[in-house]
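Please find the structures below.
Readers should treat all values here as calculations from the given coordinates under stated rules, not as data from a laboratory. Given the structure is predicted, the values throughout are model-derived calculations rather than measurements. Cβ atoms are built from the backbone, for glycine too; each structure is taken alone.
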Structure 1
């Protein structure tokens with residue numbers, strides 16, 4: 001009979017980090033992954049002579065050697081930084097809202113960002129400086145919360161992190177209004193909202209500002225060989241530490257004992273792995289709905305109360321001309337119908353009304369990422385409802401092609417770049433693709449939506465209460481740090497360390 005201190009289900013970003021942390025804590029660890037490759041969304045694929053990045057636009061809060069951000073510090077401690085070759089992203093983003101005459105290219109670096117914002121919106125400097133000052137204070141408070149595993153001293157929070165407490169219950173727009181930030185400056189600084197999948201009338205300010213300052217103050221990086229390079233580096237590290245990884249291995253059941261806690265994992269085919277600790281790098285809806293029996297009603301209710309965040313649609317283009325020839329000027333574009341994120345969110349509930357996109361040309365960061373004289377791009381949008389679930393099978397291919405054409409037309413119209421006639425390879429992933437590939441309900445790629453009651457702050461502060469089943473913890477986009485690469489990595493770090501603590505308490 002196989003026996004491990006801990007089994008990690010799923011080799012996505014959170015699961016990979018959790019496995020390393022468990023091994024560094026002295027545990028005997030098995031990582032099982034139903035796919036034949038690690039990474040989940042953190043991977044790449046080939047079409048013709050192009051290798052496409054599956055999902056990563058840029059990795060934030062990394063920073064250069066000697067001045068690293070939190071992600072670099074995490075990777076250093078995991079022992080994987082030097083296993084990956086990194087390339088810097090040249091600019092933060094370009095946001096275009098043609099209907100409102102907005103076209104702003106924003107740089108990395110706090111002072112450069114503030115200066116550029118002031119050039120676009122005279123009189124915005126003071127409010128922008130206060131925004132970044134608040135962001136640093138909130139980042140420090142979140143670091144304290146993480147270090148305490150969510151069990152904080154309220155007197156310390158009030159005394160040392162007062163602005164975190166003051167802003168914790170307010171939305172992005174409420175705080176920006178209180179800072180007296182001009183509307184156009186808000187429109188520019190809110191461009192990243194789609195990376196969190198919740199609009200700025202409801203998105204927690206503390207969540208949003210902590211993400212933005214990580215991007216702007218430390219810059220962003222991309223792995224030279226796509227995000228799959230990170231996933232492979234983490235697998236190599238797991239094996240160096242003595243961990244076992246079984247690919248093509250699906251976990252079907254989590255076995256529980258008389259106390260309702262974890263006793264083992266049954267793999268597809270019936271093999272039983274004895275363990276008292278599982279880290280699930282997958283959706284609680286999948287775990288509680290399909291992998292466990294006798295789940296208490298309170299857990300079912302709590303899980304069903306959560307709201308799925310954005311469902312993904314991505315288009316990947318291999319172009320037979322260079323970015324210079326095509327007039328593609330920037331690495332990262334946000335193209336919106338309106339600067340009002342709440343209105344844009346509503347438009348993103350329907351296939352017919354959603355034409356927003358976040359678009360990347362990787363050649364602008366890594367010129368040699370595709371064959372000489374070519375370029376590659378990837379286009380992403382989100383759907384804020386299960387509208388793809390209403391598409392009839394006979395209409396699926398036609399609908400997919402319709403959205404792809406909308407994306408191409410939108411990019412050409414907004415940027416002036418003519419790309420359609422240069423398409424050599426095209427691949428499209430819909431919510432159906434993501435539901436099939438990763439098993440995510442409704443094809444969601446952002447986990448659960450960050451809402452007031454279920455946002456980053458409540459989750460970080462309720463980590464202990466969120467641990468409902470003895471021996472079972474979650475990592476990845478559905479866990480306490482919500483979605484995104486950095487968030488998934490940090491969730492794996494937290495969950496891995498927590499599980500090491502659980503094992504040590506049991507002796």
Structure 2
């Protein structure tokens with residue numbers, strides 16, 4: 001009898017402690033989750049632009065001025081808020097005047113960074129900015145600081161933003177565009193510590209000051225938003241030098257780049273990866289929270305009023321290219337592992353929304369952790385696409401702080417938090433909670449108290465699949481998509497359910 005009592009006690013203890021209670025504050029904070037956290041990145045790299053976005057006006061694939069209309073439709077449905085272009089490393093070799101005027105007259109160049117292919121400059125400034133108008137999204141231009149000049153940069157800004165009589169505005173009109181595009185977001189170089197010039201932090205800070213001084217907001221609206229080329233991962237000294245040496249009146253944001261890479265020498269297959277490689281990838285993805293926390297702490301020392309934002313304008317998973325493809329094109333498949341990276345990372349961004357106001361997934365089409373893959377006229381939406389579309393409810397909503405003690409995801413003596421979550425409330429009063437379980441083996445029991453919440457109806461959507469290696473293919477394009485999740489109960493003022501292994505859920509608590 002005594003042994004039976006002990007077993008019952010252990011049984012009850014396990015199931016009580018195994019349940020994770022996620023508690024929301026009764027009122028949302030004053031912090032808005034900027035829609036720009038859900039931004040994207042299109043570099044002249046592999047088949048992102050050519051053969052991805054851009055197929056040419058003579059293509060049999062339906063297009064708008066050479067850009068695939070099915071891609072435009074998919075990105076609009078995902079509510080893409082901004083698009084970064086033309087790079088990346090490519091940006092600091094790009095001379096914008098090569099990409100304007102009649103396409104037949106444009107000079108060619110060799111893409112020294114990505115595959116050594118010849119770039120014919122048929123997709124240039126007009127093509128990109130007109131694409132952004134079709135997408136109803138904001139352009140984010142990365143300017144050439146590494147191999148360009150101050151005048152070249154300033155002329156580009158005048159070309160796209162000046163509405164009066166000026167040399168560059170007149171040139172724009174000669175090329176068929178009367179009104180300016182009024183581009184707000186400008187990056188001053190890219191990865192200045194590496195492919196952007198291998199500069200020291202001190203040298204780049206001085207160069208930034210020079211370039212920023214000659215940037216004029218021709219829109220007369222004081223809207224220009226200047227982004228400094230920031231650190232990679234945990235290079236905290238880079239952030240400190242920039243924050244210390246760049247006057248606040250010359251800067252609106254500092255960038256950060258971080259990729260979920262196991263080992264740059266052995267990045268693992270995008271689809272044929274092991275449980276150990278999956279765990280290692282989750283370890284790298286989870287480091288994003290540490291990087292942001294420590295970079296923000298440095299920024300707080302020099303900018304306690306938090307006037308300068310942190311922009312994570314390159315992030316995502318990076319694996320070995322698909323077999324048989326050009327190594328310089330960075331084409332990789334997209335699995336449930338990528339859905340975990342996307343869900344976890346976006347939760348981190350949401351919870352740091354006081355400083356993190358923009359981010360750009362690398363990249364949009366056919367490169368790295370793409371949301372869209374193409375093959376000829378075919379197109380598939382990846383698990384990452386479905387996560388970002390599902391999470392779009394957080395865009396410009398008020399952050400709701402939450403608290404919970406997560407169970408652990410254990411593997412070979414190491415552990416990670418299994419659960420990741422963020423919450424927000426929109427203008428209609430609806431509450432959304434995005435919840436990720438990165439545990440590849442175990443479901444976890446979750447409860448969410450509803451007391452003091454204006455709850456009329458609860459619904460849940462899910463992204464899940466039996467294996468972490470599962471992915472959509474051109475033969476099975478809908479294997480992974482958002483589906484209604486019904487295996488939950490609402491009783492005693494609580495939502496109760498088990499979040500499946502390696503899954504992403506979105507819980508909606510409707511106010512009406």
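With relative contact order in percent (Cα under 8 Å, 6 or more apart) computed per structure, which member of 1, 2 shows the largest figure?
Between 1, 2, the highest calculated value is found for 1.
Looking at structures 1, 2, which one was distance in nm of label points 7 Å out along Cα→Cβ at positions 25 and 353 calculated from, given that it came out as 4.6?
Source structure for this number: 1.
Match the computed value 5.1 of distance in nm of label points 7 Å out along Cα→Cβ at positions 313 and 489 to one of the structures 1, 2, and report its label.
The read-out comes from structure 2.
For the read-out helix-only ellipticity at 222 nm (-39500 (n - 2.57) for each DSSP H run of 4 or more, over all residues; to 500), a value of -8500 was computed from one structure; give its label from 1, 2.
2
Please compute FRET efficiency 1/(1 + (r/R0)^6) of positions 329 and 425 (r between Cβ atoms, R0 = 30 Å, to 0.05) for structures 1, 2 and give me the label with the greatest value.
Evaluating FRET efficiency 1/(1 + (r/R0)^6) of positions 329 and 425 (r between Cβ atoms, R0 = 30 Å, to 0.05) on every structure, the highest lands on 1.
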